[in-house]
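What follows is a set of structures to go through.
Where a number appears in this text, it was derived from the coordinates with a stated rule and is not lab data. None of these values were measured; they are calculated from a predicted model. Cβ atoms are built from the backbone, for glycine too; each structure is taken alone.
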Structure 1
Amino acid sequence: MKIAVAIKQVPLRDSPLRINTAGTWIEEDNLSFEINEPDAYALEEALQLREKHGGEVIVISAGPARVAQSLREGLAKGADRAIHIDVATLDILRVANSLAAALKAEAPDLILTGLQSDDLGYGQTGVILAELMGLPHSTIIMQVEVQPGRLRVKRELEDGWFQHIDMPLPAVLTIQSGLNKLRYATLMGIKKAKTKELKVVTAAEVAQASAVIEKIYAPEKNKQGQIFDGDAKSAAAKLVEKLRFEARVL
């Protein structure tokens, strides 16, 4: 079974973020980067499926040269091969199109992505990728059971509800965070990663206009004070009403 896992490299969670002078994105020069956490869960699920059913796991990512570091980490955790789509920052459609072009040549049985990215959080890459490749897909996956030529998956819905779906293969799934316990790269895995294939390809061209971030900014901070007149009982009632219907914290 050939499983491809699309991963994204995002800024380290505790990194101090500063907006660039153009106001279009954050300064990246002094940032540290890591594998997007939801994508790490997708990789872990792929590795466990390979351990049960055999085959190979391919990690793939689109981005600048620094993305190779995260791909090597994926190889160190157990992936067999890696594909780096060497390209500058792209919008979601162009990323999905580049991934689709590279994966069509691989013809994987299953494609996994994380539910969403920690930096932008759109949660659309996997879905658009499936549409571009003409494959069935399902999102917010909590469990994957491989059957001959098919999948049975468990989706998370609202209010503690779940949905079980039977799907044909090949397919695309977006994995929910927390599905499995993440493994660490071992010393032996890190050594082996240096000898594993990391293929670099160019990005596919897309005719459609790309989305452009025109401006980002930190939310304005302000403080407000309000004094409630009357006795303690009536003041407490007004406070509860404000917290419930305006602040919405109750």
Structure 2
Amino acid sequence: MPTEHVDTKNERAHAAALAFAHALSSLYRAQLGARLIGTYLIGSLAHGGFSDRYSDIDLALVTEDGLDPAELATLRALAAEKDAALSQKLSVFWADRHFVMGRMPPLDRTDYLDHAVAISERERVRPPRPTREEIRVYLKGAPFSNWTESAKRFAEADVLAPGDHKAFIRALLYPARLVYSWTTGRMASNDEAVAFTRENRPAGMNTDVLAQALAYRLAGADPDALFPARAVLRDQVKACTRFIAKSDETAVAN
């Protein structure tokens, strides 16, 4: 697994992502005017662990009255015009002033509250913090279903397509992110999530493969040599399912 110059490469990618985000903030402010309350970095650009190869550029926008589909399409087009390659990594989260509409799920709202780095801001709007129960309801919904489908697909695959490298690493790392956020009600870097899960290992969970996947992510390496680890994904799904069920039983008992 190549490791030379990884830090330098990630540092350069981090700097390029920051410059791109700042440029977009100016473009978005010109487009939305006084309706734009703030533009923020969230995700790995805000709380650490940014990977040139495997990270997204997560941008959060808070506006007075939300954004409609046409406006979102315009913002995406502006990003593509600015940098076609980096725009493919861009993920825009958004909310209105009251955080009652938009794309800001409970877990990302906690990320905004705990880690958001303002690029431009005329007022810091602070929504109510989602409760741990709200976080858990969210996690065992679409995120868990989507991960189990992805895990099943990779477990049954005979080859790993180049276009699936990022998705495969994410599928391997997801149990750590689930355990961390389920337990703490917060979001953190992959490094923190893996360390936490290894220290608080749920029954039946393979934490060695979490560490291996994290190492590949940090190195920005091709995960082909890690592909045999897909065999553990079925057991990881079972371990996570038991972990959730046990937590639910404990909550009911209390």
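Here are the numbers for the structure shown:
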item	result
helix-only ellipticity at 222 nm (-39500 (n - 2.57) for each DSSP H run of 4 or more, over all residues; to 500) from the coordinates reads -9000; which among 1, 2	1
Relative contact order in percent (Cα under 8 Å, 6 or more apart) from the coordinates reads 24; which among 1, 2	1
Value 50, 40, 38, calculated as Cα extents along the principal axes in Å, for residues 151-222 alone, assigned to which of 1, 2	1
Origin of the derived value 1.2 (distance in nm of label points 7 Å out along Cα→Cβ at positions 55 and 103; candidates 1, 2)	1
Parent structure of the calculated result 1.2, given that distance in nm of label points 7 Å out along Cα→Cβ at positions 15 and 39 is the read-out and 1, 2 the choices	1
Identity of the structure behind 0.30 (criterion: FRET efficiency 1/(1 + (r/R0)^6) of positions 79 and 183 (r between Cβ atoms, R0 = 30 Å, to 0.05), calculated), options 1, 2	2
Cα Rg over 2.2 N^0.38 Å - highest-scoring structure of 1, 2	1
With mean count of other Cβ atoms within 10 Å over residues 143-150 derived as 12.6, matching label from 1, 2	1
